[in-house]
Structure formats: structure tokens, C-alpha cells
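So, here come the structures, one by one.
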Structure P
């Protein structure tokens, strides 16, 4: 049971929510970022990595910006391996016993340090993200009910290390979030994920649905597609009388927290299942740290968490070149330098020891006062084979907009390049879309119907794609509608069928597309 009696939980949550409403109005985002940067640099200057970067607690930001290189995981991987064996003062002062695994959307999961100061960041950011919801809804009572979050596991696992004199532990982001929930938000034991990691994820969802009746849940959390599968499992276990209306089973539900992917493809079905838009709350967590959370129902974008311990910088997407990342530090800008409507590669300096770390995420600001942004996609998954630089959000928005005109519901999709031969030697080709839609629609979708509409919509959303189409570097797209279950089968075969995983929406090569071709059964 919860650590505090229910009335005290509600009282405390109401007080914290009132304080959060005041903080959201008063926070000076840029001064907060300046203070955070100064604190982080001062501590990093005491480490081996900080000394190699010539960090100094007295240095000015302009020196940091021009002289400290940007970097990816590969540069610090050897130091992290040494930290796991017990070496101290490498990326952050002291030893580090806990690590978080990245999601592995674009490659194998990687381990990042969760130092004591990083733990403090997670605890504060998670608390604030929850209070953003109660502050905007005035619904603090939801924090006293039963909460169910779809994580693979709530337990950390010991790392297998060559030297057993030091013990280190690791878990995925869901595990870390669970470990850092405030004491008054800890879920009841019987609302946790079953501890059998080898059990099929669909079976685990059915077990959760049976153990946690829908009318007993106050707060849900998870990736949108897993939330819908959980709802389907609950619906399958209800009687026909209970399912007379889509949301009838969720009588006490007050909040649905979601993360990880653009929400729009799932929005209509999830709202039919769980209720109105006001119940949904988007957060932007990552293994590198908590980035942003929704602070308003009406505002577009998520509020950047500027005072939770992370320092943010932003490299214009048009300047990004993977092979020249270390040389691009001077082009990165702090929060005061960003503009709305521009895509940026997100850079992080954290109390986990990351310094100007390229997270791989691309974001776009919808406002600067206060700073709100949208997740636009993963840089390694962007389509750029023909110079088009198309991101996941643009692909998602194009498909959502087209399908909305016909009342078609999206299950999953993936986009990959197709290379065409050219007598001139010029690289040219097209985009191949693999799309699964829900069956039983009034108007039957076909690939030839979708293709020109997607082409027009993507030209409207992305100027570089439009330019490549006008210049003849790209042909019209090819759309392949697949029968139900193809994407699920691919995710199972790729060992991505679980709470922490999602389908890559695009890939700049044909690795995934060719694997889908082996599984696909076409509907036209």
C-alpha cells in the first residue's frame, strides 16, 4: 500500500500542485539554465574526462561553446566500461553503481551512468512531470488511487563484470522511472508488472488486465500502442454488458500518461477508449534524462524542464553531419538562441557525466516564452538518401492527415528508400511506405489512393522533399498496404515485442523494409 494515508496524500498533492502552478508562472528558464550549466561544469572539471576537455569552473559559456567538442556514445564508452568496474571520478565525481539502458531504437541498447546526482534529477523531473498534470487539471486526488504503468520490469539487474569486487546494476528507462517515483506515488504491489521477463508480452498484458480491473485504475502510463493493447485485453475480459460503451470499464480513470512516439496516430482510438483529451498527459523521458512534459491542454508542445538539472543545447538540423559531429560545437546554441519552427539536434550536459552529448533526438520549438517543443524524430532514422532530410514527425503527420480525410485508422507504418538506376550516375529514387490500417472501414484504402495524397502532403510539410520532387531526384512514393499482423510479427522476430520497444517509423537503408517484404501479405 501507499506510504501515506489517502487523505494525507491528497492534501500533500494539492499543496504541491498549487506550488507547481506558481512555479510554472515564475520560472525564469534562461537564468535557470545558466545556473545549471555553471553547476555541471564545476563538478565535471574535477573528473578525468573534464580535465581532458579543459573544463574549468570559472570558464565562460562562450569558451565552452567554441572549444568543447560535441560527441556521441562511442567517445565515452571506454570510460563507462571502466566506471562499471568501480573506477571513480571518470565522467562524474565518485563511483557509479547504477546504469540505464537506452531504448535501442536505432542500435543495440547502451548503458549510461545514473549517478547520485542523476538520480536526484530523475526524482525531481518525474515528480514535476506528474505535478504538471495535477496543476493543469486540479485533479490531485488521482494520485491516491491505483496506478498502472507498462514497464518491462521494476527490478534492476546486476551487470556481468570481469571483476566481481565491484557490483553494478542496470535497468531500462521504465525500471529507472519506477525506482524514482516519489514515495507517495509508489503503486500498490498488485498493480505492478509481473516479474516473469520470459513470458510473452501479450500474455503479460492479459495477466495485468485480469489482475487489475479497469474500474479500479486511476492512472495509466505507457507507450500509446501498448496502452491500446492493454485496453483490448481488458475489453476481451469484460462481459458484453460492460462493453456497451467504449469507456465504460474505466470508471475511475483520471489520467493517461504516454510517451515515446508521436501520439496522433493513436489519439482517436485511445480517446474513444479512455475518455476526453484532458485525461491525456504527454511526457518526454529518455535514458539521458527527462526532457519535457505537457503543461497545458491548449498549448501545442511540451514544456522544456529547464530547472530539473539538465543543460540543453541545440544544433540546427541543417548543420548536422554525423561524421563531423566533433567539429560542430560552435554552431550549437543554448536555449536563448533557438527559434520556433526550426529542427534541432538535441544536445545534453547532465549530472550523469554527459557533456555536450548528441542524444540523437531531433526537436522543434513551438514557442520560446515559455519554451515548448515537439519530438520530431531520431537523427539516425531520418530519410536523407536523396537529400530530402525527412523526419519521423513529418512522415507521421503526412499519414495522419491523409487518413483523417477518409476515417482510416493507422496501426503501424515504416518508410524506406528505393534506389533507382540512372544513366547519368545521379542518385535518385523514391520512398516506399509499408502501412497497416485497421480493417472494416467504409471506404476501402488502396496503395494507389494513398500514394499521391502522401506525396502532396509531404511536399507541403517538408521543403527539401518538395525540392527533390520538383528537380526529379525523387519519383512519386510507392505505398504497400499489408494485412493485419505483419508489423507485430516483425517486432516479435526482432525481439522488440515489449513495453520499452516501438516500431522504427523510417530507416535510411532497406534493412527493415526487406525483412518486412519476407513477411508481408498485401491487401491489394
Structure Q
């Protein structure tokens, strides 16, 4: 209790003593808390949600996604894609300016030109920068007089690919692809991470690292809605209080405007068993929820990996695990019905190719027993212990699965390791059975299916299970050469059939976006990528 009270006092001091001048003037300030710190405001390193949310307010790219995950114009007012699928021609707006900054000679932000995108994209590809987003441009043309990126004039920007990649346009909506002024990057050098200069609806104001970050309204922002210039808010304030219970208390008091997701410590306080907002909060806050492009799963190492013994070499045993536990009960009692039972495949609900009518694995313990018998282990007799590696955050779900599979004779041992260790061992193919999740980088099922393409074996790619199937690979390659969406989605479904029959993964559930918002906030919206966009938000005093 003393520790919690001390944290609460510190949080109050942060929220009030560090308040920005814009807040003191009675202007509309949108406040949210990040339990994890933000390490940079350079979009070249926007690899996790905390950074992505912040830089999304400061920068723009060629295109953007709306809440329906449709690709919309941004700095590029329009574009054409060649019939070959290799050349993308973007026509830029002429009214987009960088934020004012001391990096410019007169301190005033200049107009964005096509050459800025050539610079920004080449910077992402530069090995010296070591951007985690460099993979976006793996498929661009490496040879030729113009190279990958071309700016024939100030308003035309062209990208050349080596081979067709239908999801490429959506990749360009990622925050890695934000446009930067070379003057600011050169002027601030390594300190550009905390001196961002973009084109976005908000501009950088102040940052006391680990305490508070403030953005203010860009009065010259180029986007309008109903003839009104965006954004509507005067400022955004982000605090960094690691104690989620303390942040929750401040949210309930109305001192924080948004709380994303839910922590087990206050899950039952806010939500009913059915996943609805508790009645006592209905008049104070709103709950916004929808499918999230995040698939939670268990992964088996099914291919060869140096130094790793395959503890589950049999397909039938992997299928038995898939049938042996009740996902619906797991979601209801462990997650208050937040999420969708993972009975379909790796592709989550929210993507066009998701097929809700096809159940690959549902709860069927009798079927699981039959599969164990076929594998040569009737009722689990003689089956070696299977070790599942997970982080402590998912220990309750792992124990639930452990209990359920024991009923059919599978002896499951749970090994808990720190998140960093699990991530490293998974990336190096050192875990025979592990818990993992895949959050979409871009809204296309290819992002999920590429995890099972044989040329993507980790550590070079995201194939952490080392799954390999020639029919799957052929369909993957055919889908990437197909510009027709309907045909491509049919290939996706065939690929999923092949992969799920071999069962390199056990799908647990498809996650949901959860946003708890104060009643005086309007226009926040939500989307399957859980991207925070504040330019259309209004807040009444």
C-alpha cells in the first residue's frame, strides 16, 4: 500500500507540476500514458507501438490508411501503378511544408518536394543507419541509371521494383516511410531522435525523457475536414508512468483521456465476464472495441535447426494439441471475452481474406485421443514431456492449456523466460515449442503467410517454425505475381489449408483493440492496426 501510494503521489506531481504552457492556458490537450518509455522520435526506428503512436502525430508519408484499412492519399494526391506492377508513380501535393525549425536558414519550414522522399527512403536503406524498417525496400530495383527511387521533378516521385509485390502500396503507409528534411537530419545529427521535424498535424514542443512529452498544433497543416483545417486539438501530452494501476486510477479520475488495452490487475474492475463495460462506468467513459490484426499462437519447430531437438516431430501430435483445449472457454474466463477464439488459421479477422466459415481446429478431445493413438502413443503412453517456453504475461493461458491437454495424456511442462530472452531464442530458432504473437506490419494476409515461406527461415526472416512445403511456396510465389485481389485471396486460402493441415502452429486467439475513452472526447475512432490518429479528435472542456 505504501509503495502504491508513493507511486500515486509521484504520478500526480508529474501530471500537474510538469504541465505544459498550452494546458495552463485552458486549451484542449489530449493526454495519454505510455507505461513503456519512448526511445526515439525518428521514424526510421518506429518499430514498436509506443514510437509508432508518437511519430504518427508528427510525420506524414505518401499514403495513409483510413479506419477501414483502405489506402488513401496523403502527401501524394494521386498515383499510378504500371501494368507490370514494377513502377509506382506518385504525384505530390504542392501545399505540404515541413515544421518550422532552427535547422532551416530562416527558421521557417520549406515546401516538401519529391527529392525529400528520395532522401528519406535511401536513408532507410542505408546500412549505416541500421533502420529496422530497411526490409520494406528489399524488393526495390538495385541496378539501373535511376536506381530504386527517382524524382524527375519536384512534384513527381517514382519507385521501381525488381518484381511485383501487390501489398507494396500498403507498406508505404508505415511510419518508417515518413518524409524528412535532410537539413534537420544533418543539423541535429544523432540528436534528431529528440528534435523531430516532420509535416504532421502536431509539432514537437518539449520532451523530458521518462517523464513527459508534448506536441502542439501545427497551424499550417495541409489536411482539412468539412472545410476546417486539421487538427482540432491544441496539444498532445504523453506521460511515462510505468505503474499501470496508478495510471488506471488517474484515468478513472479523468486526468488521462485514453487508456489502450487492459491489464489483468483491473480487468474485472472495468469489464464484465462478457467483455462489456461495467455498468458503474457507463456514464463516465466509453469503450471502443474491434478486431485487432494480432494473432496469438504457439509455434512448433518443425524443420531442422542446429542444436535444437524436435520434441514434437509428429504432425498427429501437433494436431492433437490443437484439438485438446477449449479456446472459447479460455477467452471467456481468462480474457473476459476479449478476443476471438483462434479456430480458423493464422490470418486474423479484419483482413479481407479471413474466412470465418472454415474451422480448422475446434475443441474435440476425442479426436485428439485418436490422433495420439495414430501417432503411436495411445492415451499419451510413452510420449516424452513437451516443454513450452513463454513469458510470465501468458502464464495463465499456458497453465490452462497444460491442464486441458493433460486430460488426453499429454505431459506439458511450462518454462518461463524473460521477454527479451524468448524473443532472441525464437529469432535464432532455438525453441522447439514457444508462445508468440504476430501483429500485422501492414493490412494484408501476406504479412502472416510469409511466416511459413521456406525462404524466410529465421534468423534472416520471420519463419520461426522452419516450416517448409513446396506446394505452399509455389502458391506464395503465384500470389505475389497476381495483381487481382480476388485471385490472390484464393491463393492465400489454399496456402492456409496446407499450412494448418501440417499444424506448425496452435492458434490461440485473434486479439481485439480495446480503447477506454473519456466522454468529452469525440472523433477518436479505431482501426484493426490499433494505430493512434489524433488529427480528427475533438475534446470539450
* Please state which of the structures P, Q yields 14 when relative contact order in percent (Cα under 8 Å, 6 or more apart) is computed from it. => P
* Which of P, Q yields 1.13 for Cα Rg over 2.2 N^0.38 Å, for residues 50-161 alone, as computed? -> Q
* Structure fact -> One of P, Q was used to calculate helix-only ellipticity at 222 nm (-39500 (n - 2.57) for each DSSP H run of 4 or more, over all residues; to 500), yielding -11000; that structure is P
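Read the figures in this text as sums done on the coordinates, not as results from a lab. All values reported here derive from a predicted model rather than from experimental measurement.
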